[in-house]
1. Which of I, II yields 2.5 for distance in nm of label points 7 Å out along Cα→Cβ at positions 125 and 213, as computed?
2. Looking at FRET efficiency 1/(1 + (r/R0)^6) of positions 165 and 309 (r between Cβ atoms, R0 = 30 Å, to 0.05), point out which structure of I, II has the largest value.
3. Out of I, II, choose the structure whose coordinates give Rg/Rh (Cα atoms, Kirkwood Rh) equal to 1.06 when calculated.
4. Compute distance in nm of label points 7 Å out along Cα→Cβ at positions 109 and 325 for each of I, II and report the one that scores greatest.
5. One of I, II was used to compute relative contact order in percent (Cα under 8 Å, 6 or more apart), and the answer was 25. Which one was it?
6. Which one of I, II has helix-only ellipticity at 222 nm (-39500 (n - 2.57) for each DSSP H run of 4 or more, over all residues; to 500), as calculated from the coordinates, equal to -12000?
Structure I
Amino acid sequence: MNLNFSKTFVAAVVAAAAASSAFAQDVTGAGASFPAPIYAKWAEAYKAATGKTVNYQSIGSSGGIKQIKAKTVDFGATDDPMAAADVNADGMVQFPAIIGGVVPIYNLEGIPSMSLKLTGEVLADIFMGKITKWNDAKITGLNPGVNLPDQVITVSHRADGSGTTATFTGYLSEVSSDFEKAVGAGKAVKWPADTSVGGKGNAGVAANVQKIKGAIGYVEYAYAKSNKMPVIMLRNKDGKYVKPDSDTFAAAAAGADWSKAPAMALSLNNQPGAMSWPITTASFILMYKQPTDATKSKESLAFFDWAFKSGGKLADELDYVAMPSVATDYIRKSVWTQIKN
């Protein structure tokens, strides 16, 4: 009887220890919707390779910063990098994890993807509500031979605090002084177009565009591609019209020197180069130097280390751009070493 009890007790202790160990390996992150498709793919492949679980909630960059500051997640994610002074003041580190592009999407019957061209200035006028019809002369002049309708343009934008919005409005503010004065750049702005409609996350913006004829919006490219949404070609800083894809995102990031930027906070918007997509960004991770749970912090770094080493092919399949080795080497040696695990 005592022997059976002893065996049962030992088995229970071993099971509890195993469960505790498995639980300790699970890490949680939250934030930007921009990288959510690749983080989901990475997490799936990482679990298959290691048995460890990474749970990521796509709640927007503002939400990610809020959650990591509240210490309710192991890492926060933002497409609008925090300033170095704020990162340091909060006792955190910041590093880029993936590169991709923001693209304008639209709903116009009979006009397929990549058949429309816009300049940044015209795109800014549309999102300000200065251009209200698709057959406006400023649009038709850029698109000879395209039968653009006499249709009202509905502007679909993010309703939540969004790094995608910060990237998009940052670009529009850079190419249009009128937009900079009237709207400005930020994770949440007041959209002046009378037809403006808000949606939460990439999904909310895309849903509005899909259901409203004549709508235009902006989302991360992998989301547009996976949902077969038509996208617009844009004229870049060199005056060339380019299509969004991993090659044009990589071209925009080619000159980035991440080691020289405080807290690695670089903007990749409106970069020179004939192939550069003009609305390109990295998505950033925030973690504490003195984490509340050192085990989960260590597991978070193990996940991103695996992603840097083994996640490039998955990133390419979704038209993201993996961080270059010179950047990931710097992250390992100069950023992660500040985290006390």
Structure II
Amino acid sequence: MTFGEFLADRLGSMVAGAAALAVTVAFLFATGTAPGVLAILAIAWCAGLGGVQVLIYHRRRAHLEELEAIMEGLDQKHLFFECVPKPQGLYERRLLALMRRSGRAMVEQVSDARAAQQEYREYIESWVHEIKTPITAAQLVCRSADGKTRRKLAQELAQIENQVERALFYARAGSPEKDFIIRQTDLAELAAGVIARHQTLLIQSGVRIRTQDLDHTVYTDEKWVCFMLGQLLQNAVRYRGEAPELVLSGRQLGRRVQLTVQDNGIGIPAQELPRIFERGFTGSNGRRRGGSTGMGLYLCRRLAGFLQIEVQVKSEVERGTAVTLTFPAKENLTKL
């Protein structure tokens, strides 16, 4: 708080004091008081009023600085009202009591919301695990069908399984620290596992896939990264062009490792690139081709941030899209 701000806040009381002084001087002058005495009275009045304002300013500024220091030192900011010094006046005590009641009510509501969210997340995780059983059974039944029907059913079941997996990871994305392990991972094996998992989708969509220079080691959580790569592969298939091709290539960048997923699909319009990681954003391609939820890249960015993976996207309409994941060096990881 600056002195100017303080004076602006106290303007009303200062105007009232000046008006009282004017009335007093006018009355004394009317009763025959000498002008010199009136001048001395006015100077003393102004000096006293100014001195009081300066004293009040310094006290309030010191009090605000103390409160700001308390706030900065708290990890849980909502406990601020429980830690402030005891107020001096009756008005401040009553005001603080009301604020404390409001703070406790807010904490109770937040706790209830978190409990409800936790219950919902646990339900989703339980539902996902339960739904996998009929999906697996349907896949087994699908094998006895004729060729064309089998391929069609297998593709649809793969899509269902991918959506179920996305729901599970979305439910866990709120607290991924409870379900991740950072360890040394072979990039080639990681990529091979993702390709094998989505092999049916890639083959039936006619996507040719190549790998280049994946003989690198990264430090990350294999399960979460496989999910992220799976979302990128599904996007490449959904937005494929003529003679679709997908290239997974690695590159050493100092102590870090980059993995680039490059496709030759329809690309992303330049004006939409800044928004592709927003939750629920489908873009013009998603609306035109359908089936997009706008959640895949949102989850990729969110999980990448937690795993300290940098994500960069370059795209050109009718030329394709390249998504680059830059894995951190082992010594730079803070969540080991």
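Here, each number is a calculation from the coordinates, and none is a lab measurement. Given the structure is predicted, the values throughout are model-derived calculations rather than measurements. Cβ atoms are built from the backbone, for glycine too; each structure is taken alone.
1. Working: I: 2.5; II: 4.0.
Derived from I, not from the others.
2. Going through I, II one by one, FRET efficiency 1/(1 + (r/R0)^6) of positions 165 and 309 (r between Cβ atoms, R0 = 30 Å, to 0.05) peaks for structure II.
3. Values: I: 1.06; II: 1.28.
The read-out was computed on structure I.
4. Comparing I, II, the top value of distance in nm of label points 7 Å out along Cα→Cβ at positions 109 and 325 belongs to I.
5. Answer for the origin of the read-out: I.
6. Numbers: I: -12000; II: -20000.
Computed on structure I.
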